[in-house]
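Take a look at the structures listed below.
Where a number appears in this text, it was derived from the coordinates with a stated rule and is not lab data. As the structure is a computational prediction, the values presented were derived from the model and not from experiment. Cβ atoms are built from the backbone, for glycine too; each structure is taken alone.
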Structure I
Amino acid sequence: MSCEVMNKERVGVINPIFTCQPCGAQFASIGIKDCIGLVHGGQGCVMFVRLLFSQHFKESFELASTSVHEEGAVFGALNRVETGVDVLLMRYPHLKVIPIISTCSTEIIGDDIDGVVIKLNEGLLQEKYADREVHLIPIHSPSFVGSMVSGYDVAVHDFVKYFSKKDKPNLKINLITGWVNPGDVTALKHLLAEMQIDATVLFEIENFDSPVMPDGNHVSHGNTTIEDLIGTADAQGTIALNRYEGGKAAKFLQKRWDVPAIIGPTPIGIRNTDTFLQNLKTMTGKPIPESLVRERGLAIDALTDLTHLFLADKKVAIYGNADLVIGLAEFCLDLEMKPMVLLLGDDNSAYKDDPRIKALQENVDYDMQIIMNADFWELENRIKNEGLELDLILGHSKGRFISIDYNIPMLRVGFPTYDRAGLHRYPVVGYAGATWLAEQMANTLFADMEYKKNKEWILNVW
């Protein structure tokens, strides 16, 4: 029995699991108030990313493009950045933060976005916008390396590095959520409120679930302010929930400003949520209240109702962002399920040294595969040609065709999810998330029984 970590053997990619670095940088940018990202590249680098955000959240978001065309790709297109910044500042009087997000094309041709930021700060901003607070931040996110996960990590680091500044201790903690949903932020804020902990949530996307108001529909944006980012240097500590989605910023704050950092684990399931609360207790000295002990008990009761009868020994494939995939795998193991294949969609060399993966290798008592730089063909090939039998697939909507083609039930988890309604409102983190995930996995299996006309034996009723 083994838990093997391997790279995809093929050079090419057939149906990628997720998209590129600029997507992650843009996701971080829309979590900041009074911020519009200016993506330096072809128009599609914004159009298709914004489409993904809108499909997932069913909301509108503001992102801008320098719209580089053939001439700029040959001769350079920094003039497009200068024009873009000017247009954004003229059109949006409230705008304060403009990250300049590079893409594969502009990195390849060598456009110096750091240099153009210096030029604009000394020229356009002094000459035309001297009475306004404007922050231009270069973010390098070439699409030919990494993924949307690393792009998010890079952007969060760059925002924190740019703004953080020592003043006086504020007794807050920095909570870097990573790539989550509004429902997750609500659940995390609930845990913080129950422990009476004052936290700066970075990057705060609870309002991505936006209302329709009497005065009209609104563009969605995050609630993290410039003041929040500046104050990260004065916090009593930082907790980054995800190792690969905000861990870099937590390490920076610790190294540069001596802000203690705890990275992970992603609080998916009972065990990891317990650890998260203990980390909060250690960092702040605040006790875990009886209300959360009761909430934990209710979650354990819900899981006990399902685990042995319905979920035990069910074979699962999981794909998506690495922190989410590993957290889901740990939770499935706690539910007596068997994650057979974990597909991580980029080639981050740190995966092999991840203590969570090492723990899987040491403790799993059956054959499991963890595939780095994976694509969907890796999963389909195992099902179609290598005899992999699965009871359930966990992942975002882009894997739906494998579920359909091979009649394997699938629970949508992660980004992007666009063929199920409202899942972004429900958490996968915390005790509430543990309950929701387990019940949804069970309901997915029950619905599949009906679809396949597989009558009551699996329900253990007589």
Structure II
Amino acid sequence: MSRVLVVGGGVSGLAAAHRLRTLLGADAEIVVVEAARSLGGKLSALEIGGRRVDAGAEAFLARRPEAAARIAELGLDDQLVHPGSATSALRVGGRTVGLPPRTVMGVPGDPDVAAGALSPDGLAALRADRPGAWEPGGDVTVGELVRARLGDEVADRLVDPLLGGVYAGRADALGVRATVPALAAALDADPRSLLAAARSCLPAPPIEGAPPLPVFGTLRGGLADLPATLALAARAELRLGRTVTALARTATGWRAELGEDGPPVEADAVVLAVPAPAVRRLLADHAPAAARAAGEIEVGSSALVLLALPAAAAAPLAGRSGVLVGAGERRPDGLLWTIKAATFSAQKWPHLAPGEDPDDTSVLRLSIGRHGDSASVAALRRDDDDLVSVARSDLGALTGIEEVPVETAVVRWPGGLPQYGVGHVERVATLEDGVAALPGLAIAGAALHGVGVPACLATADAAARRIAAHLAASVARE
């Protein structure tokens, strides 16, 4: 009987535990150790305004197959839902305009779709599509690439808001190769035109008359139901509120030290599904180069302010699912915006729309935090009451809604999102090579090949299969 330790009880760790169960069978012993006192990591939910809503990630990218496939495997496919017809917007140039369709992380294939978001000079720079140097296989920041070829406005008004929403980072710090890999590959093949490269990455337009394929998906009860269901299906022993402080090799596998949190855990194999700083610490004595690579992956912090408003107060939001705010944009009163995005949950998700009850509420999610931005860093230092106050002020300036919320909540994610800087692909390769040299050890999580749920599930599956193959080989040798 094999015993596997999974360090980390977020979606990556729980997905690895579940896959290990399907690969190793009912007799395997799987132990999940999680430092927090609850499972799920950044997939969490809370009750506000009489509704259960996601307090972390609220959706997954539907164009990747991993999340929908795992949801079906878990028997949750009848709970799968997609956004309605409401559209997203951008706050740029002092105006709220529709989010341009059919872009690659904000880079349009057709300049015409971005006309409403750009000034005449900005649109002219986009149409010029200036040639620039590009080294196949190389990497630059997204901001450097876009500014040089399409102009500053495209970088600031189109690309940066989208990257800020996904990574809590900035276009001028995130690398093309890891954050927009399809675009980098297209430039490798033909670097002459950035617009042409973006066009080549876009999916074929829907057939006339056919409904468009959904871009995002979630679960009716909230995406936080996914880790909970994974944990049940994994049938793992859960040890919450305990931190793995060190790993040591043993004659038969690994020993995880828990410091003052409890006795060590002995296991035949280990999956590390923890943030990059913890990976660095745990690998330092076993794979120094890999540990250094993990230590070079910076992490960004963010906060989410949730407001439950009387349903009638949200009437001005009709038709809009949310607004992304460009970095450096200013409110009508000249102040910088504190929020970087607002999501109008009841408009975005039909299953969250209020009913006929006059006491029904609409929930709004206001996001704060851009890594490396001094104003964002200062905002995140505010206490909860102050953060709610400034977020409400921004909401009023953005939508005209000044109604007192029925209920509010603040959720903070310190160090919650890895920053995929220039050279991230090489750093991850070094990290994975170092782990591959350690028998019975595997790694998974958002620090590797994508921060979204499908990417995390893919790394979890790969880690579980690596461990299963190691254990099978060990049995064969015996």
Structure III
Amino acid sequence: MAVSPPLSQSVGYGIVLGLGFLFALGMMTTTWVLKRYNNEVQTSEMFSTAGRTVKSGLVASAVVSSWTWAATLLQSSGVAYRYGVSGPFWYASGATVQILLFATLAIELKRRAPNAHTFLEVIRARYGLYAHLVFIVFGLMTNILVTAMLLTGGSAVVTSLTGMPTAAACFLLPVGVVMYTIMGGIRATFYTDYVHTVMIIVIIFIFAFTAYTTNANLGSPGKVYDLLKQAAIDHPVDGNSEGSYLTMRSKQGAIFFVINIVGNFGTVFMDNGYYNKAIAASPVHALPGYVMGGLSWFAIPFLAATTMGLSCLALETNPVFPTYPSRMPDADVTAGLVLPNAAVALLGKGGAAATLLLIFMAVTSASSAEYIAVSSIFTYDIYQTYWNPRASGKMLINMAHSFVVLYAFLLAAFSTGLYYAGISIGYLYLMMGGKL
């Protein structure tokens, strides 16, 4: 039996379009203020590098926001639901080390190529034409995979919570992001990332305090513990010690850890978005910014998953759960619906609205970085390098704007196609590192 969504379609359209336009308006105002009082003109250089003067605090918040994909919240809750307490730890630890190691690469990039716009320019200067072309393909494929995960996961949650058609969500989620990205360039992503990160953390805290202190059905760690012990009796986890959800000895969890750590090395070191942020950072702030961002990020999937994934398991047998009396279908778990179902069980319509806001923030902040990353590759590594080496600054910024719009449209269409082909965020996430 189909479960009716807790929110109306009008709420979905209101958040997806309304908040997008609000951020665009805020960025328009910020751009005007900077131009009026700081004499800052939006050149192609400023669009791609923000003047190379961004301080460590903004760099750290941008790293946290860019690495907080829809998958960070949805997939981490899913692995907690599948494997128990080991899942959040394997997810968070398996994706933190890459950012910390990238900090070394960031400072070396600032030292050895202070005027670069993309990491591909460095590869071309060092290794020549063929290596440059190969890494352009690798870089673009990474960006396409990440953006597809953002849109498939985000649209699945929007559809689940509001009933908005998935295709509409895929095409409308990028609208506001494209607007403020074009208006403010990479500086816009730094400013909005800060706001997004604060809102994401606040919402996760609301979920955590509700689950472990105030909720009528849970309300304490002890109650959650007892319900998880009962869940292990009712449906033990294959490969976990004694089938328990409360053990770190999890065979499938360890396999996921390997997939996670291998796949995320590729999505960090081959994603031009992280190099963009390193390039935009002030030379003395690149290293501390990435170290702070990497260490801070660990808490987001760890707390989100140990709260929502375990709450989902604990509340499945309670009438407040959306799929009661049945367990969640495996397809819904793979699609990333553990977190929204747990939120509805915890907070009803308020939980659904908070989840919608949470996923909107995660999708838009990370996708903004992806649009800038792809636009920089097309503008500097393809257009200027092979098509028009004498392009003026005005032509370069026009091309950068055009590529942001074109890429956003193509990936919205691609993500819609993935939905109709039955490919969800879980499949795409595991595809990064291999086949589970």
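Where does the value 1.2 come from, among I, II, III, when distance in nm of label points 7 Å out along Cα→Cβ at positions 125 and 165 is the thing being computed?
Matching structure: I.
The value 19 for relative contact order in percent (Cα under 8 Å, 6 or more apart) was derived from one model only; which of I, II, III is it?
So the calculation was done on I.
Upon calculation of volume of the Cα convex hull per residue in Å³, for residues 253-340 alone from the atomic coordinates, which of the structures I, II, III produces 130?
Value 130 for volume of the Cα convex hull per residue in Å³, for residues 253-340 alone corresponds to III out of I, II, III.
Work out which structure the value -10000 belongs to, where helix-only ellipticity at 222 nm (-39500 (n - 2.57) for each DSSP H run of 4 or more, over all residues; to 500) was derived from one of I, II, III.
Of the structures listed, the value fits II.
Consider the structures I, II, III: one of them gives 0.70 for FRET efficiency 1/(1 + (r/R0)^6) of positions 237 and 357 (r between Cβ atoms, R0 = 30 Å, to 0.05) as calculated from the coordinates. Say which.
So the calculation was done on I.
If mean count of other Cβ atoms within 10 Å over residues 5-12 computes to 11.9, which of I, II, III did it come from?
Attributed to the structure labelled I.
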